[in-house]
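In the part that follows, the structures are each spelled out as structure tokens.
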Structure I
């Protein structure tokens with residue numbers, strides 16, 4: 001941990017604690033450029049945990065939905081009904097399913113997915129001027145949700161939502177669970193057409209593994225020493241064994257550290273998992289072999305890889 005201190009300022013990683021007489025002001029800083037966030041499995045787990053620690057048992061006072069128009073903010077039915085569905089009800093448990101966050105609110109559910117930016121607001125904190133959903137509680141705290149590229153902010157009666165990706169995320173085993181074992185992984189590989197796919201297409205398309213997207217994919221393949229363009233039909237038994245273990249261990253480490261350092265948590269702070277191949281490391285030397293980390297455009301998105309460790 002990096003620490004620089006004097007009697008007025010302490011900098012720990014990316015958190016500044018500013019002492020003003022007997023008052024402490026805690027501010028989370030981003031040392032990287034503003035970016036478009038995307039919830040994937042580790043972030044869904046981290047955010048769900050923070051929601052449970054922060055808003056569980058709070059009673060909802062007011063809901064503001066679709067306050068700032070956004071063509072790629074998705075709602076369930078009429079967002080103006082959200083207030084009637086939720087007002088006066090008590091927040092229950094939040095759970096993560098793949099890249100989905102689901103909050104139980106008595107007989108109603110709230111779900112967030114994709115590029116939704118969630119923030120907690122204390123009693124005296126100014127609310128954001130733009131948002132797609134604002135939930136205010138009787139104790140005068142609140143959470144806001146804003147969409148950058150695209151994202152879902154769904155509110156519905158229990159059992160109503162039939163979104164196929166949501167249902168798949170709830171039905172398929174999480175890589176963080178024991179149910180996601182080698183037998184299940186080999187079953188995925190036996191699906192028709194998989195052999196002709198690249199490693200990226202295998203892991204990050206068609207929701208084969210809900211919550212595993214193009215973001216977490218990068219370090220999974222780096223840790224397995226597999227190039228994102230490498231074809232599945234060229235994988236050796238050793239490649240498959242290493243890849244399976246990398247999926248499990250990499251996602252577990254990301255989740256346990258509160259998500260990736262390229263994403264933000266409920267309080268606007270970056271995750272504590274330091275990505276090895278990402279926008280943060282592009283052009284830098286690999287921590288394992290000192291080769292250069294490279295970025296390319298592939299399959300409509302970016303791939304990051306080590307030119308030494310991940311040879312094609």
Structure II
């Protein structure tokens with residue numbers, strides 16, 4: 001069921017009338033706790049280490065770029081890694097599918113195709129993540145570690161490590177549904193193996209910043225300095241479009257905003273506005289526009305910056321694979 005926009009606004013404005021929903025919040029916490037404990041009793045436990053990368057709040061937290069960074073760091077240490085994705089809104093007619101870089105996002109989901117495109121490796125897509133793990137055990141038995149993009153609350157799958165990304169802007173009033181945006185209480189963070197906080201300041205574990213623009217048709221890189229554009233249109237079909245728009249405005253661009261629902265199935269008319277202004281979009285949205293993008297369409301490519309402490313924590317985690 002799609003979240004009501006007005007309710008989401010209340011979570012972040014911390015309005016007091018939400019206190020009337022506290023009994024429902026308590027019921028939600030009890031139900032989710034019982035669900036987690038019951039599934040853990042019969043969760044599928046793989047012989048290959050499974051690392052879950054997830055979050056406790058609704059909406060985008062930057063998991064997919066972090067998965068890409070983790071894969072590259074694990075591969076750089078000489079380990080073999082496989083990635084599984086849920087394939088949100090994917091049209092799957094089999095339990096397990098293999099997504100490659102030129103797969104159709106309509107069939108496999110935009111995030112899975114983005115992962116396959118950026119990593120140039122097959123992504124295992126399945127509605128039931130345990131079945132994806134079983135597929136890897138059979139077809140890629142020499143895998144050293146499996147990364148699960150999202151799925152922190154998918155307790156049917158046993159996990160060896162939990163990595164939780166926390167975006168302080170997405171915590172709202174720090175209450176659970178329906179009073180706030182959390183899927184699990186803040187106390188859940190204490191049970192994770194590694195928690196990384198996303199932000200913009202020097203005290204953040206993870207920062208995302210714009211690296212360059214990519215012309216979608218030609219794949220030509222366009223630098224952000226000197227300033228390539230002045231006035232642009234920005235389209236966004238993501239969970240937190242405000243942050244995307246703000247990052248463009250931080251480059252001193254005049255941005256005309258066009259907001260679409262999260263995971264929007266973009267069509268050609270969504271990118272053409274009857275003028276010659278550049279149209280900028282996230283790489284996740286650009287994956288869905290490759291077949292019809294015009295000469296005025298560009299993907300905004302971000303780079304992930306880790307704090308020295310986060311680098312050390314991640315390297316220490318990777319070192320544990322030697323003992324697996």
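No lab work stands behind these numbers, since they all come straight from the coordinates. Only a predicted model underlies this, so the values are computations on that prediction, with no experimental measurement involved. Cβ atoms are built from the backbone, for glycine too; each structure is taken alone.
If log10 I(q)/I(0) by the Debye sum over Cα atoms at q = 0.10, 0.13, 0.17, 0.22 Å⁻¹, for residues 83-218 alone computes to -0.43, -0.68, -1.00, -1.38, which of I, II did it come from?
I
Using the calculated result 20.7, 66 for Rg and Dmax of the Cα atoms in Å, pick out the matching structure from I, II.
Matching structure: I.
For the read-out volume of the Cα convex hull per residue in Å³, for residues 43-146 alone, a value of 93 was computed from one structure; give its label from I, II.
Here the read-out was taken from I.
Among I, II, considering only FRET efficiency 1/(1 + (r/R0)^6) of positions 251 and 283 (r between Cβ atoms, R0 = 30 Å, to 0.05), which has the greatest calculated value?
Values: I: 0.70; II: 0.95.
Result for FRET efficiency 1/(1 + (r/R0)^6) of positions 251 and 283 (r between Cβ atoms, R0 = 30 Å, to 0.05) over I, II: largest is II.
A value of 28, 27, 16 was computed for Cα extents along the principal axes in Å, for residues 235-290 alone; which of I, II is the source structure?
Answer by label: II.
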